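The structures considered in this document are given below.
Only the coordinates and a few stated rules stand behind these numbers; no lab work does. Since the model is a prediction, treat every value here as computed from it, not as a measurement. Cβ atoms are built from the backbone, for glycine too; each structure is taken alone.
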Structure P
Amino acid sequence: MEPMRRIMVVGCPGGGKSTLSLALGEKLGLPVVHLDKLFHKPGWQEGDREAFDGALADACARDAWVIDGNYARTLEMRMGRADTVVWVDRSRIACLWRIVRRVLTSYGRVRVDMADGCPERFDPEFMRYVWDFQRDQEPDLRQALARHADTVRLVRLRSDAETAEFLESAS
């Protein structure tokens, strides 16, 4: 199996995408791009779509990367260059619990995967997004994966044990 050089990490928020992306980047010596960090501006404001698309296109054009995040409308741009898609596929309850735990332990601090000026907070609208993720977001992901099945390696991780095993074997 060829080494992974351009890795997309996708899945429901709270599943562990950012943590896994950082660990993969460190282990494989790849730069990590967090889409939330590219998209948001201070105060949780949405950034300019054209600027975001340009920054993402620049990142995708690199020889090697780990890109963390969903942003369904950009799946094609990333999958067109990716060699591997890692789908962190956790239950909604697990994701919601992890988000609650994250809010409780990091409230008011800006995480490494977020833009400056976007501190951790409790956001009921975001919790609803997580609850509805499988219904509303996964169909786009499944369709994009089907279109790229011949060119992209898919790794689907459904548990912490599978994630640890994948990370250990990653090369």
Structure Q
Amino acid sequence: MTVTNKQRILGIDPGSRITGFGVLDFDGDRPTYVASGTVRSPDGTFADRLKKIYVSVGEIVQQYQPDIVAIETVFMARNAGSALKLGHARSAAICATFAFDVDVFEYAPREIKQAVVGTGAASKEQVQHMVVALLHLDGVPSSDAADALAAALCHGHQRALKLRLDDSLTMVSLR
């Protein structure tokens, strides 16, 4: 049974200095690479960095018009200050999507790694390797862009599974 719904997913790996993004088109459970890259926040005040994330993510959403945004949740950072800064960066990225009325889904870093690599304890290099292999990329994206592509892959896999389950339940109820 093949899932036939099409959807564009924007994955975001938030960071206060570097925010990764990756755009994938899913036709059922088959991903196709569209674009990826990073948003580098300027030196200066923290507010200036958040503004750069907000504006840039808004431009990315406007350009690629995703149906869904998949963003990594905050993990326990080395210290509370780092976790707070990461939370602010996530908020800036999420708020940038509000004007475009896209659904936002959040995934834990371990959940994303599990979906793409098969283990929640995967290294950044393992995530990069699997993203290249799964998407048949010619080059290796930066670790931040690869993490964002992995978030999009994670949502795409979750979505495909849900569609299959819904389809199976429909078939059972028709019997």
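Out of P, Q, which structure matches 28, 18, 15 when semi-axes √(5λ) of the Cα gyration tensor in Å is calculated?
Q
P, Q: which one has distance in nm of label points 7 Å out along Cα→Cβ at positions 103 and 151, as calculated, at 1.7?
It must be structure Q, since only it matches.
Work out the source of 34 here, i.e. which of P, Q gives that when relative contact order in percent (Cα under 8 Å, 6 or more apart) is computed.
That value comes from structure P.
For which of P, Q does distance in nm of label points 7 Å out along Cα→Cβ at positions 15 and 143, calculated from the coordinates, equal 1.8?
The value was obtained from structure P.
For Rg/Rh (Cα atoms, Kirkwood Rh), for residues 7-78 alone, the calculated result is 1.02, so let me know which of P, Q that is.
Of the structures listed, the value fits Q.
helix-only ellipticity at 222 nm (-39500 (n - 2.57) for each DSSP H run of 4 or more, over all residues; to 500) was computed and gave -13500; which structure, P, Q, did it come from?
Answer for the origin of the read-out: P.
Work out distance in nm of label points 7 Å out along Cα→Cβ at positions 71 and 87 for each of structures P, Q, then name the structure with the largest result.
Going through P, Q one by one, distance in nm of label points 7 Å out along Cα→Cβ at positions 71 and 87 peaks for structure P.
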